[in-house]
Structures are given as C-alpha cells and as structure tokens.
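Quick heads-up: structures coming right below.
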Structure P
Amino acid sequence: MGFPMLGTTALAFIMPLSKVVALVALPSLLMSLLVLCSNNKKGFWQEIVYYLKTYKLLAIGSVVGSILGVKLLLILPVSWLLLLMAIITLYYSVNGILNVCAKAKNIQVVANNKNMVLFGFLAGIIGGSTNAMSPILLIFLLSETENKNRIVKSSNLCYLLAKIVQIYMLRDQYWLLNKSEYGLIFLLSVLSVIGLYVGIRLRTKISPNFFKMLIFIVLLVLALKIGHSGLIKL
C-alpha cells in the first residue's frame, strides 16, 4: 500500500509532479493486479466480482474522485499539491509509528453506505492528484473490518480502478516521456514486484512491526522534505 506514496514522494524532488504521478501509475497498477491475483480463496474473477459487489460504492467514489483529482493535478500550483501530499503522508507515517508503538488507535468512523461513498471520493481526489490514496481508504476500511485479506483486496481494487483513470487521463504525459523515463517505468515495475516478493518473504523472517516501522520512518522523512519543498515554492 505504501509503494505509490513512497515512489511519488521520492521522485517529486527531481521532476514535475504530474510526470511523477504518470510514471508511478503503471507500476502501481501492476502491483494491484498482482495483489488481487494472490491469496485467493475463490477464482480471480469470482473474487473481483465479490469485492466489486461488496464495495461498489467505495469503488465508484474512488473512480469519480480520481477524475477530479487528476484534473486538480493538472491545474493547481505544484506547491499546493506538494503540501497536500506532505500533510497526508505525514499523517499516515506518524499515525503508523504511533500505532506500532501502541501509542494511538486507528480513527473510527461509522461504516455505512454514506461514508463508503464519501471516503472513496476523498481517497480518489487525494490519490488522483498526489498518489496518497492509502490513508483515506484505510480510515474507512479499518473501521469496517479487521480482516486483513479483505482490507488488502478491497483497497487494491480501488487502487486498480484509480490507476486506470489516472493512466487514461494522463495519456498525453506518456507521449512526452523520453527513453530514459520509459526505462524508469520499467525499473519501477521490476522493483515493485521484487519489493512485493521480498515483503511477503520478510513477513516470516522479521517482526512485522519492525518492517512497518522502517517504512513509516522513510515516509516521515520524505514527507518533511516534500513539505519543505512545497513551502519554498509558495
């Protein structure tokens, strides 16, 4: 779940945010597909249909929000977007660190249809413009269920749909990429697959809390640096 945020915050230092979002969208799409294909209790399509039916309002909200989010990405000043990404990433990393240290609990909301649409829509807007979709989705999903597989599958279905929207709406960005940038997409795709595999393997080798803490600390540092960059560009 942290790859789009990690990749986007890291690359935002060296290239325009709209280009970064386009670059990260394809590897993120691949990762979501791989996650949806793994650990299935039913067939792939059966699970897709099941989660679409169960979380259709969350998915619809994510798609509509992503359309608006990409439009904002293309028209808003980059400083605003960098600060938005920094705030969301900062919240996600600090809350994650506090959770690992048992110093805070997840925010709880009422898991009804109204909030499903609302949080899907908000996640879509944030994800479409900055790739920081995870925190908003997780607020709702962690309030709705404690089943980790259910959370992972439903969130990645929303990520998948949001990335399809991003790729379509940012299609002009891909025509402007040079060979080295296409090579970067390929490299990010390979690294994301390797990272997914290593992450699965590490679950049985090291403490899950240590692994989470490492990711959250990296995201925290990047959030602070992105926030600083956003303030400078104001």
Structure Q
Amino acid sequence: MTTLVNIVLACGVLSAVIYASRLLTFRGTFGAFIIAVFIWSTRGVSWLLVLLLFFVVGSVGTKWKYKHKERAGTAEARKGRRSIENVLGSSYAPLLFVVFSSPVGFLASVAGAMADNLASELGVLSPNVRLITTLRRVPRGTDGGVSLWGLFVSFVAAGVIAAVSPLMGITDAATVAIIWLSGFAGSLFDSVLGATLERRGTIGKTEVNIAATLFSGLLALALVQADVAVALAAYLPFKY
C-alpha cells in the first residue's frame, strides 16, 4: 500500500508539472495520470520511463517552430496542448501490451507512436510533400502526406525508442532492430491509413493512431515469433 501511495504521489506531481507547462489539457493530464499509475504499479518504472521519453520528445516536436506551423495552418490545435483523444490514441496499443506483459510489443508500439508523431510535427516543415499512395504532390498537413525529411525523422524517432530497449531487458541487437523497423513501418502504415480511410472520413485520427501503433507492436511480435531475430543476428556486424 505504501508503494502504491508513493507511486500515486509521484505521478500526481509529474502530472501537475505537465499541466502547468501547458503540454496537455486538463482531461488529457488526468488520462495520462491514470495511465502512468497503472503502468508503474503493474510493470515498474522502466516501462513508464519509455512512455515518458516519447511524451517529452513528442512535446518538443509539437512546440518546435509552432508559430511557423500555425501560419501554415498545420499546427496542433489549442496552442499545442494535447487532448485526451491524443493521449488515448498514442497509448491504447502500448497499454494492451502492458496488460499482456509484452516488452517487445510495448516498445515497438511506442516506437511507432514516436515515429508518427515527429514525422507529423516536423515533416510538415518540408515544402515538398507527396501522398504516400500515389506520390502526387499535396499541401503540407494533408492526411497521408509524406516527405523525405519526414521519413528520415520518422526513422530516427523509432530508433530512439529502440535504443532504450535495455531498460526492458532486451539487449540483443537483432530484436532491437526489429523494434526499430516495426516502429518505422507503423508510421508508414499510419500514412497509408491517412491517405485512404481517414481522407474518406471512414475513421478519424485517433483510430488511425491506435491501428498504426497496434500494427507496430504486432509486427514486431510476429517477426520475433518467426525467428527473424535469429536470422537477422547473423548479418548484423555489431552486438548491442
């Protein structure tokens, strides 16, 4: 009981700082608080630190050149403050993997969320955006639009999450590579869904985020289950 009380207090202080920093709305902050307490109390602080890394880096990406994005009409609403919908869209899939105690799925889904978030927030700064399904040039901020800069940012962002895999006890380079590539693949899948179902109004952005991050986690698990990590290890020139 004492440990749970300490966790609640720590998450409460962290949530207060986040809200005071105007990074989340009140409902978004409350949702993040509940998620943080659940993850820390059930799987440990290392799992929470991974999600916190995504939140901090993603928030920096949202605020980066915000005025420029605002003038271009591509900035996040509410002056960059994320809502409960944003929180749930990014954390739904990771929470599923928390429930099923799957560090590989969890890391890959967070890598997918980070890759998509930074690709969206920084990729819109590129003047040359094309629809991922047809490669037709489209305005910045178009659902399903990608750029070379955005793809590069997405790839690096997924790698940042993969790089902290040792926090979850994953130390072999092949599995880390699978988490990295699965996160990047999830970002691409997000763009495909954005260019098709989201543009038609069939599903919204939250549903796209959930589907893409779930795709990242399941893809990583499928590749590990198929012993792709074992085969990949033979070709990697380094050990993690």
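Listed values, structure above:
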| item | result |
| --- | --- |
| For FRET efficiency 1/(1 + (r/R0)^6) of positions 102 and 190 (r between Cβ atoms, R0 = 35 Å, to 0.05) computed as 0.95, the structure of P, Q it came from | Q |
| Test item: relative contact order in percent (Cα under 8 Å, 6 or more apart) calculated as 37, pick one of P, Q | P |
| If Cα extents along the principal axes in Å is computed and equals 54, 49, 32, the structure in P, Q | Q |
| For mean count of other Cβ atoms within 10 Å over residues 126-133 computed as 28.5, the structure of P, Q it came from | P |
| Structure with the greatest value (metric mean count of other Cβ atoms within 10 Å over residues 38-45, set P, Q) | Q |
| Structures P, Q, by distance in nm of label points 7 Å out along Cα→Cβ at positions 6 and 198: label with the highest value | Q |
| Entry that produces 24.2 once mean count of other Cβ atoms within 10 Å over residues 22-29 is calculated, selected from P, Q | P |
| Value -23000, calculated as helix-only ellipticity at 222 nm (-39500 (n - 2.57) for each DSSP H run of 4 or more, over all residues; to 500), assigned to which of P, Q | Q |
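Taken together, the values in this text are just the output of simple stated rules run on the coordinates, not laboratory data. Predicted model only: the values in this text are computed from it and were never measured. Cβ atoms are built from the backbone, for glycine too; each structure is taken alone.
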